[in-house]
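Please go over the structures that come below.
Any read-out appearing in this document is the output of simple, stated calculations on the displayed coordinates, not a laboratory observation. Predicted model only: the values in this text are computed from it and were never measured. Cβ atoms are built from the backbone, for glycine too; each structure is taken alone.
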Structure 1
Amino acid sequence: MLSTASNSQVPGIRTQVQERPGSGESQGSNVVRAEAKEFSFWYGPRQALRKISMAIHACVVTAIIGPSGCGKSTFLRSLNRMNDEIANVRMEGEILLDGQNIISPHIDAVALRRNVGMVFQQPNPFPKSIFDNVAYGLRINGIAPHAADRDARVEQALKQAAIWDEVKDRLDKNALSLSGGEQQRLCIARALAVRPEVLLMDEPASALDPISTAKIEELIYQLKRDYTIVIVTHNMQQAARVSDYTAFFLQGELVEIGPTIQIFTNPRDKRTEDYITGRFG
């Protein structure tokens, strides 16, 4: 097991985990929002995930860590069926969202993605105005068809994404004129506008400067009051700072999952200890 002494190999990790009291003990942490059961995934003949079983709790942040190619992003994209866009993929097992198996062929993937939003590694605003970016999902889904309601939803989403004060006087400006950090928060606002239950984030700050990264991390911490968040990150310090639970993936398998403070200070599996102390990865 990882002792306090061995923590010195990863400076600051333990302090960062303890930075916000209650890690792993958020108000909604006993409610399971989603659950994978013996979930396996193939790209053609190549198996990317092997019998993943894990629960994702409501209104907390679950971080998925592990070396490149271990299946983190594949699992994340499976939570809203984004992998359906890839040819020759195959899945086995179950992923339950509020008790319903979302990999069933009877599930409407488009409706699922309204309920499970996605924020990607690189900010990807549309070449439209700031307002039209946030309103895009509302329009294509027929949500808030009246202008006043749509305006209110856009404003609320921008406020939730902590960018309203920066853009409220230039909503008609092209979103591509924003800085990288602003673009990423705009993309978060776009995802929030349709009011999903779950928000998936794939390395949301990896392309950003330290100041923008700090803003995104603080935003994640605020959003978990209302949303279930799953974040993939290569940055272990970031996982320690923002998450309540951490799952460690290795070679397509889930090695272990638990409260972040336990994973980083007293992991059950030697492979987890080796990874977080930098012995490989």
Structure 2
Amino acid sequence: MEWATFQFLLPAIAATLIIAGIHAYLGLHVVERGVIFVDLSLAQIASLGAAIGVWHGLDPHEPAIYWLSLAFTIIGAFVFAMVKGHKAKIPQEAIIGIAYAVASAAVILAMSKATGEAEHLKDMLVGNILSVQWPEVWMTAGIYLIIGIFHWVFRKRFLEISMDPEGVAARGISVRFWDFLFYASFGFVVTRSVAIAGVLLVFCYLIVPSVGAMLYGRSIGSRLAIGWVMGILVSVLGMYFSVLLDLPTGATIVCTFGLVLAVMAGIRPFAVRTLST
């Protein structure tokens, strides 16, 4: 790769590393909770807020679009937190799926009324990570640092809620309150990530490193380490393939994640057998 090309890609590489770092951690919680599609749903709800803002005359690049998206995401986080814990026999994942479908349809309706900005909305929804600039990278890093500190301070509580919500509720702790804090902080991350990388790539960052880590790691610490390493290496590898083969960057990274996960799953029996002997 030529030096000029590397310099052009450097902000995008930094952004992918930052996104991969925090999503690998959040993905562990999502997988443990069994709410695999919560990321897609919250991302689509955030997109709905942005689409409505553009429909009403806001420029897609205005800061107001981000805050409107975040407001919609927080509302979604509140709904998801309140649904959990009800005695009605309705899986939380069903509510998340319904929210995703309705938000997706509503985005299409809003886009149909904002024909002049349809192309901007398309870029906003699918992402264009190569266009990210250093100010966006630093702002994203600052937001994620604050969220990371918040999760570090309350890490034991969040892990308890994710892995044993019934036991936590039996001790008189409000599961709904802590669920809301989790989903709200998750919403901050998703809203920012989607604006940079798009819905599909963000979902991939959330789930694939966590699944890959579960193939080889047993403890939370080992899974985090594997997820971080996988997210970072695959991001750089996907970016390289994108430049080498002149392919869309986001889609190339997603496919690279899928290929690496398939390889990890394929060699797992041999790796486990080797380690056991």
Matching 2.4 (distance in nm of label points 7 Å out along Cα→Cβ at positions 113 and 257, computed) against labels 1, 2 points to structure 1
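Quick one: semi-axes √(5λ) of the Cα gyration tensor in Å, for residues 137-224 alone came out at 24, 18, 12 when computed from one of 1, 2, so which one is it? Let's see the in-between values first.
Numbers: 1: 22, 16, 11; 2: 24, 18, 12.
Structure of origin is 2.
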Re FRET efficiency 1/(1 + (r/R0)^6) of positions 41 and 177 (r between Cβ atoms, R0 = 30 Å, to 0.05): value 0.20 computed from one entry in 1, 2; matching entry is structure 1
With helix-only ellipticity at 222 nm (-39500 (n - 2.57) for each DSSP H run of 4 or more, over all residues; to 500) computed for every candidate in 1, 2, -28500 is reproduced by structure 2
